[in-house]
Structures are given as C-alpha cells and as structure tokens.
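Peer 1: Following are the structures in question.
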Structure 1
Amino acid sequence: MPFDKNSAISHIQSTVNLLHQIELWEEHAMLAAMKHELHGSKRENRHESGVDNKIRKFIQTETMDLFDTEVIPVHTNMKFPETSSSLDYLKEYLKGLWDIYAKLHNHANQFVSPLLLRHYAAPLYERCECIKKSIVRTSRSIKRFDYVSSVGTAAHDLYRTNCADESLHDDFESAEKAHGYDF
C-alpha cells in the first residue's frame with residue numbers, strides 16, 4: 001500500500017485539534033479545581049496542560065519538517081463542566097480522562113497503522129500512560145472520599161491528600177517547574 005500524504009496530514013490536523021482541545025480542557029479543569037480548593041489537582045491540571053502543549057508543538061514542528069506543511073489548531077470552545085463540589089469535580093475529571101485516553105490512543109494507533117508514522121505515536125502513547133495513572137489516582141480519591149464520608153470527615157481527608165506533605169500537590173510541584181512555574 002503506497003503512502004498517502006493527504007491522509008497523513010488530515011490525521012495530523014485532527015490530532016493537533018484534539019491536543020489543543022485537551023489542553024483547554026485541562027486549563028478549565030485547573031480553574032474548577034481551584035474553586036474547590038483542590039490545589040494538588042490544580043497543579044496536576046496545569047502540568048498536564050503544559051505536556052499537551054509540548055506534544056502538540058512537537059507534532060506541528062515535525063509536520064513542517066517532514067511535509068513542509070503548517071498545521072494550526074482549529075479554535076474550540078472545549079470546557080470542563082461546571083461542578084458544585086469536590087466530589088463532583090473528581091467524577092467529571094475521571095469521566096473526561098477516560099474520554100481523552102480513548103481518543104488519544106485511537107489517534108496514536110492510526111499513526112502506527114495505516115499511516116506508518118510511528119514516531120508521531122510515541123508521545124501520544126506516553127501521554128496515555130500518564131492519563132492511565134491519573135485515572136487510577138482519581139478513582140482511588142473518589143472511593144476514599146466515599147469511604148471517609150461514611151466514617152469520618154471526607155472533605156478534610158480530601159483536602160489533606162491534595163495539600164499535605166507528600167501529596168498530589170508535591171508530586172506535581174517539581175514537574176511544573178519544567179514548564180516555567182516556580183511558584
């Protein structure tokens with residue numbers, strides 16, 4: 001089967017659009033996390049938005065180098081849904097992560113076959129692995145919130161795991177420095 005440049009560029013454009021949507025979704029999730037005092041989640045969202053931005057820029061520059069084609073993301077109104085509580089935030093975030101995971105994985109698979117552009121897929125698969133870890137972490141937070149709700153103070157426990165020593169906040173503090181955030 002011969003290489004189809006037009007199909008490749010079409011899929012690249014679609015992937016750049018998707019990464020831009022995910023980047024915006026993470027930025028809106030960051031604001032929602034701040035609203036609910038989930039500062040560790042805020043840092044996670046801010047970091048992940050930067051990761052999506054770097055992958056998108058890699059794909060854009062690689063496309064210019066390989067195909068001499070400029071790929072600009074199409075504007076989107078992608079937003080994180082309104083949430084009324086910390087638990088609602090976590091549930092919406094988890095739902096969104098599953099959607100993103102599936103879409104990114106499908107885009108990566110298509111780069112491998114039929115497009116024969118495996119090097120485009122590598123950062124997408126790496127991102128999927130990070131998302132999978134976030135899915136597990138968020139699922140555990142939801143379960144813990146539900147459990148602590150029945151035996152203790154759920155909001156205090158959620159705040160503690162998001163803001164205390166060796167927490168989600170601390171995990172992403174150093175990672176964010178790679179994106180220029182030193183505060």
Structure 2
Amino acid sequence: MFSFPDTPIFSSREREDIETSEYARPYVGITKNQLVGLLLALGEYGTRNPFVRSWFIEMLPKDPELAERNDALIGCWRQLRKGNLSGIASRDEFVFDAQERGTLSLNKYIRSCEHVNKREVVGILDALGRYSLTAPILHQVFDPLMGYARAIHAHNRLVAFRDQPFTFDEYVRSLRAMKRGMNSQITP
C-alpha cells in the first residue's frame with residue numbers, strides 16, 4: 001500500500017553522530033520504509049493513548065520513570081503533529097520528498113507527521129529508545145471496540161521496533177492478524 005525506498009535515512013556522517021546516543025543507536029540503520037511503519041504505530045498509539053491511558057498505565061509496572069518515558073514518547077509525537085520538534089525545517093531537510101509527503105498525508109495516523117526532518121527523527125528515536133529499554137511487551141487483549149487491543153498492539157510493536165523494525169505494510173498485516181484473534185505477525 002505505502003511503498004517507500006528501503007534505503008537508510010541517515011548518511012554515514014549522521015550515523016556516526018547517532019552512534020554516540022545510547023538510546024537512538026539501535027535505530028541508526030532505519031530506512032524510509034521502516035520510518036513509515038514507526039510513524040503509523042506511533043500515530044495509532046498516540047491517538048488511542050488519551051482514551052485508554054489510565055487503564056493502560058495500570059498494565060505497566062509501577063515505575064514512575066517508565067510512565068514519564070511513555071509520556072515523553074507521546075509528547076514527541078504530539079509535538080511532531082503540531083509542528084517541528086526542532087524549529088522550522090528548510091525544504092531540503094525533510095526526510096520525505098513532496099510526492100511521498102502527499103501520499104503519507106492520506107493516512108489519518110501519519111497525517112501531520114509527513115514533514116518530519118532528520119533531527120526530529122533522531123528525537124523520536126531517542127524517546128522510543130528510552131521507553132523501549134524498560135517497557136514490557138504487554139499481553140494482547142481483545143475488546144468489542146478494539147480500542148484497547150489496538151493500543152496494546154501499537155505499544156508492543158513500538159517496544160519491539162528496536163529488535164524488529166517493520167514497514168507500514170508489515171504493521172498493517174500484523175494489525176489485521178490481531179483483529180482476527182491471531183498472534184501478531186511481528187513477534188517480540
């Protein structure tokens with residue numbers, strides 16, 4: 001459905017800088033295709049989080065730092081949707097070209113994130129790295145409206161992204177499998 005180049009986002013010089021970050025380092029080789037999958041999972045998680053937050057936090061270990069890291073990750077996503085995390089980006093700093101941004105704007109969970117620049121990607125990866133370092137994979141549940149189930153699915157995919165990056169299409173296949181009551185096709 002959404003097909004983007006499977007080439008790394010960061011140049012070799014940018015990768016050297018990212019390698020110095022304990023939290024962003026595991027994602028140094030992220031490709032455009034994988035970033036689209038990450039933005040989809042983060043968008044679905046961020047959108048559903050306000051509605052399931054109290055229930056969701058109860059499922060997490062009672063760790064104030066983990067809750068803060070969860071809030072920071074959601075905060076990064078919200079800031080990205082509102083505008084730039086790192087200030088006004090020039091046109092050539094965008095990760096996606098004009099055609100790709102047009103395609104991404106069609107997805108309700110990615111819309112408003114298509115203008116992401118590389119510094120913002122590093123910020124998101126850093127927040128994800130901090131959160132996923134201690135966040136557990138949660139038991140997948142199902143509910144009649146699927147809100148909780150989809151939030152848990154997105155959470156689990158975000159936590160697993162460190163070891164198993166996925167694309168938009170892989171995330172959608174995993175979500176469809178979960179909705180049919182099957183195990184996710186992306187396993188932690």
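Here, each number is a calculation from the coordinates, and none is a lab measurement. Note that this is a predicted model, so its numbers are computed, not measured. Cβ atoms are built from the backbone, for glycine too; each structure is taken alone.
Peer 1: Could you figure out which one of 1, 2 the value 9, 39, 38, 13, 1 for P(r) over Cα pairs in 10 Å bins from 0, in percent was computed from?
Peer 2: It must be structure 2, since only it matches.
Peer 1: State the single structure among 1, 2 that was used to calculate mean count of other Cβ atoms within 10 Å over residues 75-82, giving 16.6.
Peer 2: 2
Peer 1: Oh, and also: Work out which structure the value 12.0 belongs to, where Kirkwood radius over Cα pairs in Å, for residues 19-58 alone was derived from one of 1, 2.
Peer 2: Derived from the structure labelled 2.
Peer 1: For which of the structures 1, 2 does the calculation of helix-only ellipticity at 222 nm (-39500 (n - 2.57) for each DSSP H run of 4 or more, over all residues; to 500) return -27000?
Peer 2: 1
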